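Below, each structure is written out as structure tokens.
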Structure 1
Amino acid sequence: MGNNNEEQRINEGSDEEMTIVGFRRSYPKLILTWIGVILSAGFLFIPMSWRKTILMKLTHSQCSVEDAEKVLLEDMYEQQFVETVIRPSDNSLPSKQHTYFHNKKIKYIWDSQHSKFVKVEGLEVRNCANFHSLVDGLNTTEAVFRLQHYGKNSIFIEVQPICRLVLNEIKSPFYIYQMFIVVVWMVQVYYQFALCIVFLSMMSITATVWETRKQSKALRDAVHTEAIVTVLRDGREVQKPSEDLVPGDVILLPQSQFIMVCDAVLLSGNCVVNESMLTGV
């Protein structure tokens, strides 16, 4: 696909190994693509909406991974993924914050020392005894950096708006074929058959959109957990929202019943865990 600056590999030597190629927006390509969409009455947009790789290659040019606005990933099963590269401004984030992108819910950051993207790993602790060296907690500067590095301690489930769900259904190959059949039958003056297809298609789209949105809301409500926790920051006890917890934080458990909002290691004291919260029985 190009020279070493244009193609790299991530997760080398594992089942998750992927090739990565960088792309930047090309305004000449973008203008020509939109002209084609307009001249084709929007039909050119249909195949581009089916596969993100088509849209990206029509509107972007290949570049080095370091300068990329989007990256094309291909795994060992020849599945391709297009991801957007996020470049936070230096004014809003610590200078150590890397450029990053997400793929399959995993965050990859730009390692300037090795000039490549690397997967964000968890907190490095070589043995259990090393946990006791963390009992003093983190300072504010390190906590802010880790929050930007690892992200918030929460699971985000997107509930797509109804209009987007409807468009996603309409642009599927099946409904494109249904539209073609309706047009053919209209031309052949089979209005009743055409109207039946339109009615049944609308009913099917409505049912699918309703069920999809219902499941998304149920999943979002099921995984949503919010609490105020007491942690050690700068040697002092402070209260923080659970979503602001970062790896390495020291949590002070209350004496009353408390729902854990993250995985943790008990460093001192005793506690009773209700295992039915994990197993359901």
Structure 2
Amino acid sequence: MEKTCSKCGRNKPASEFYRNKGGRDGLRTDCKACVQERKKRMEIVRPPTDTIRTCTKCGQEKLIVEFPFSSIHSTGYRPHCLECKQDAGRKSQITRRKLLSKQPGYGRKENARLKKRFKTVKSMVQHLKESTPCRMCGGKFPYYCLDYHHLDSKSKKFSLHRIRSTSKTRALKEMEKCVVLCSCCHRLAEAEKRGDFHASKNTQKVRNRQIILQAKSVPCVDCGTMFPLPAMDFDHVRGEKLGCVSRLTARFGKTRLLEEMAKCDVVCANCHRIRT
């Protein structure tokens, strides 16, 4: 079986044509040689990565690698830089939202979309946490006992346990700056970063703080493990809670503070999260 190429006009056997499911005979209209010749003509030779070029929008001189790829430009790169492209995309998105906001029912649809995205991102974060052991102690815990600890607090853009309107891409980028720690190890890491408590001139506060530290110097009621003081909590289980014990040092006298502590069990941070 022979076929005529639509490009060069020559009659060639069917084996000289690439397959095409959409074609009448299941073959392309142009032969393999013409296809390869066209590919060579359209092949782009990209300049070296240290080449300098000027952005057509902002007018700044930048390295060629700071421009987005393009398959239709002879240089293989777009004439405007990545920053200008991102700015244009953001402006276009804002304009689109303004137009959509004028349509009836847009608010309900947008809220539903954001709620769906929040659930997706939240479930992804929880799954990745639960599948990763604590970096410091190596223990495996439920997701609600694990935290993302930023290694460099200056690079932190948002907290991963309080995400509300974050995309998957932004969440994954933020995770790259973190390690997974259990609640107890996270407390210890943060305490080491902050250092010791600053000295207070309030004698009542100093005395109450010593009472609290002494009361925390016991094993966890639930797991029986003895942790350093920053990883221990007071869990209210009896009576009416008047406030967080650690925040009552300046407000309460010794008697009222001891009464509030009597309503509590001393548990580690991990067991406290499991309880609540």
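If FRET efficiency 1/(1 + (r/R0)^6) of positions 83 and 219 (r between Cβ atoms, R0 = 41 Å, to 0.05) comes out at 0.95 when worked out from the coordinates, which of 1, 2 was used? That value comes from structure 1. Of structures 1, 2, which gives 0.65 when FRET efficiency 1/(1 + (r/R0)^6) of positions 115 and 235 (r between Cβ atoms, R0 = 35 Å, to 0.05) is computed from the coordinates? The value was obtained from structure 2.
One of 1, 2 was used to calculate FRET efficiency 1/(1 + (r/R0)^6) of positions 187 and 227 (r between Cβ atoms, R0 = 41 Å, to 0.05), giving 0.10; which? The value was obtained from structure 1. Comparing mean projected area of the Cα convex hull in nm² across structures 1, 2, the highest figure comes from 2.
Looking across 1, 2, the calculation of relative contact order in percent (Cα under 8 Å, 6 or more apart) that yields 15 traces back to 1.
Read-outs throughout are calculated quantities, based only on the coordinates presented, and are distinct from any laboratory measurement. Worth saying up front: this structure is predicted, and the values here are computed from it rather than measured. Cβ atoms are built from the backbone, for glycine too; each structure is taken alone.
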